[in-house]
Structure P
Amino acid sequence: MAPMSNAKKSGLSKGEKTRQNIVAKAAVLFNQRGFEGCSMQDIVEASGLEKGSIYGHFSSKEELALEAFDFAWADTVQKRMGNLNTVDDAVDKLKLHVRNYVNTPSFSGGCPWLNIAVDADDGNLALRERARKAVREWEAALVAIVVEGQQRGEVRAEIQPQGVATLLISTLEGSTAISRIDKRSQALAHAEENLDRFLEEIVRSSADRARL
């Protein structure tokens, strides 16, 4: 019996593997250079494929850019959120998320969400909608952690889950933007320190827990 090809072993056809390879290479280029700054010729050179082959998989540069962002963002979310189930307490989960954000290497070119949000601010509407969808999903994940913590008596009842999510995201992304402008900035380190202090403030006291 002939040995199985790598494509068959992985469950992907040769065409699907080629498409994935294009997306992976394009994700780095779009994230580093932006939509306008990355040409299809750049992707041709990075992938080693002819332009016609790339257009055989993607109808337009925009379609490829959207899938490339999805790829980069999925990788980023996994790095920031993938290990949160290793801790039980809601506040500890949020602290771990902050620590992951600050200390885990970003996708090549920096935070994909920040890059696409800036890139699409007054440009491509499809990319802007992708950025909006991504941040809403991020917010929803953090809100769910806070709500679960409130239900288990770990987080004070008067805390607004949406407010916590917004504060974490805006502080982390704002600090990232500062750090990119000023390479010597300690903005992210300061963000982690102050967010940890804030998260300690939302913990339900042991006395309150005892009364539950």
Structure Q
Amino acid sequence: MDGTRRLAMFPLSAVLFPHSEQVLHVFEPRYRALVDDCLAADREFGVVLIARGSEVGGGDERFAVGTRARITTASPFDDGRWALLVEGAGRISVNRWLADAPYPVAEVDDRPEGPEPGDEASYARATVAVRRARTLLSELGAPAPVVADLGAGSGDDSDRLWRLCAMAPLTALDNQHLLETDDPGERLALLCRLCEARADDLALLLGAGPDDRPS
């Protein structure tokens, strides 16, 4: 899609990456209205990370780069709540926030995306870093993001960098930095650095030491 347009927005305390999925539990009346309107139209809304504040009640501050979300499954509850499965469809930039009516609405542009980097050595290093961080986190008894793993043969998939980002057990702010990085090669390098640092920190907590990386 080209050009500036109005888009219903759902600020969250987590980042939705393109080509990844997220489950949402919608219970606030204003976001129930958003779901109703989206299902009656193109099933799309925008997701942005909350910089300060809470998902509930409004009054939050939001980052300006987010993701178009497409509703793939919508399951209603008897009391009006919704369980949604959404998929990230592409990055967006927020140009201007409009008045809530009743939910947040913004004027947005689609954010261009460059070609996936072809550096297989960098992909391999980043994949090892992501999986090491996930393994160490599980050894500490903490959950890692639940996403589809990168299986054999995924090297030809144009979305594998985003799926690798979604697998990484990073903070929401780290994920936002990945989302805002326009150049895919720089994004891949940043993902590797962040996950190696995360894994080293986790290794120290487990008493393994930061140099005990797989060769």
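FYI, it's all coordinate maths here, none of it is from the lab. Everything numeric here is computed off the predicted structure, so don't read it as measured data. Cβ atoms are built from the backbone, for glycine too; each structure is taken alone.
Just a few scattered comments:
- helix-only ellipticity at 222 nm (-39500 (n - 2.57) for each DSSP H run of 4 or more, over all residues; to 500) derived as -23500 - corresponding label from P, Q: P
- Origin of the derived value 3, 15, 19, 20, 18, 12, 8, 4, 1 (P(r) over Cα pairs in 5 Å bins from 0, in percent, for residues 100-171 alone; candidates P, Q): P
- When distance in nm of label points 7 Å out along Cα→Cβ at positions 76 and 204 is calculated for each of P, Q, the greatest value falls to Q.
- Source structure of the calculated read-out (Cα extents along the principal axes in Å, 67, 51, 30) within P, Q: P.
- Test item: distance in nm of label points 7 Å out along Cα→Cβ at positions 44 and 108 calculated as 0.9, pick one of P, Q: Q
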